[in-house]
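Every number in this text was worked out from the coordinates using simple rules, so none of it is lab data. Keep in mind it's a predicted model, so treat the numbers as computed, not measured. Cβ atoms are built from the backbone, for glycine too; each structure is taken alone.
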Structure P
Amino acid sequence: MALLTAVALILFTVEAQLPPPAPIPGVKLGLANIITVYAMFALGPADTLCILLARVLLGSVFSGAMISLLYSLAGGLLCYLSMLLLRRVVTVRQLWVCGVVGAVFHNAGQMLVAVAVLRTAAVAVYFPLLVLSGMAAGLFTGLCAQYVLGRLNKAL
């Protein structure tokens with residue numbers, strides 16, 4: 001679990017150094033979610049939740065932006081809950097679905113926090129764009145997690 005948390009933090013830190021993929025606030029790849037999807041299927045829900053919470057807390061501390069804790073926590077928990085439900089019906093060959101659905105729910109959680117923090121629903125105008133970009137990023141992270149899980153299952 002510690003190793004996966006460290007890898008998630010490294011991915012989070014590296015991604016923070018990259019230029020934004022689009023000029024829309026909140027659009028990012030979500031590379032650390034590869035670890036969340038992988039852990040959900042390789043380790044189980046309890047361990048995944050611990051990894052997720054550690055990554056969110058430490059990532060906020062490392063980035064120095066504690067307000068991001070609210071956004072990351074809300075998005076991460078909604079993503080986690082969606083994957084927890086999907087875990088029962090998705091096979092390892094369909095793992096990419098968890099990446100896509102998880103990204104959409106992550107965006108929804110972040111949008112709820114943005115509306116609450118900014119006290120205006122006007123920011124919701126970005127939500128359709130966030131969902132589209134989240135679906136693309138989620139497909140990528142889900143496919144990466146599916147590939148890693150398949151490769152590690154063969155190796156073990």
Structure Q
Amino acid sequence: MRPAYPLTLLYDAACPVCALEMDHLRERNSAGRLEFVDIAAPGFDAAAWGTTRAALDAEIHGVWADGTVTVGLETLRGAYAAVGLGWVMRPTGFAPVRPLFDTAYRIFARYRQPISRAAAPLIQALRARRMRARMAQCAGGACHIDATRGDRS
């Protein structure tokens with residue numbers, strides 16, 4: 001049985017791939033089941049979360065409402081389920097292939113910065129497209145854009 005929400009995601013907003021993924025989850029977090037904490041923010045203290053910056057850098061961490069901590073794909077499976085997209089990540093949890101997906105995620109996490117640099121033009125284009133889509137939804141020239149989303153023009 002999964003712990004109760006909210007699920008706090010400890011993620012690296014300095015990683016463009018990670019920030020793009022968190023933007024995606026934030027957009028779908030209408031029920032408020034997810035909370036987002038940027039481990040790259042000035043003054044962030046990993047010790048306050050009972051861990052180290054190196055551990056948080058190694059893979060995404062999630063802290064559930066009851067204090068349960070999950071890491072890696074287990075955290076992402078919970079995050080996707082929280083926003084109604086659990087079906088997207090469900091195959092990564094099937095017993096026969098779970099170890100393969102978990103290993104692939106850990107390899108991605110280790111090399112996420114070089115992957116982000118290589119994919120930077122695509123990531124910037126996707127973020128700009130999402131920003132334009134949100135701006136198009138503004139009525140009468142007024143809308144709310146959450147500055148904590150990490151939107152960069």
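Ranked on mean count of other Cβ atoms within 10 Å over residues 9-16, which label among P, Q comes first with the largest value?
Values: P: 16.0; Q: 21.2.
Checked P, Q; max of mean count of other Cβ atoms within 10 Å over residues 9-16 sits with Q.
P, Q: which one has mean count of other Cβ atoms within 10 Å over residues 49-56, as calculated, at 20.5? Show your work: numbers first, answer last.
On the way: P: 20.5; Q: 14.2.
Value 20.5 for mean count of other Cβ atoms within 10 Å over residues 49-56 corresponds to P out of P, Q.
With Cα Rg over 2.2 N^0.38 Å computed per structure, which member of P, Q shows the largest figure?
Details: P: 0.99; Q: 1.07.
Of structures P, Q, the maximum of Cα Rg over 2.2 N^0.38 Å occurs in Q.
P, Q: which one has helix-only ellipticity at 222 nm (-39500 (n - 2.57) for each DSSP H run of 4 or more, over all residues; to 500), as calculated, at -25500?
Working: P: -25500; Q: -13000.
Source structure for this number: P.
State the single structure among P, Q that was used to calculate Rg/Rh (Cα atoms, Kirkwood Rh), for residues 65-120 alone, giving 1.10.
P
Going by volume of the Cα convex hull per residue in Å³, for residues 17-96 alone, which of structures P, Q comes out largest? Numbers along the way, then the final one.
Working: P: 107; Q: 116.
The structure with the largest value is Q.
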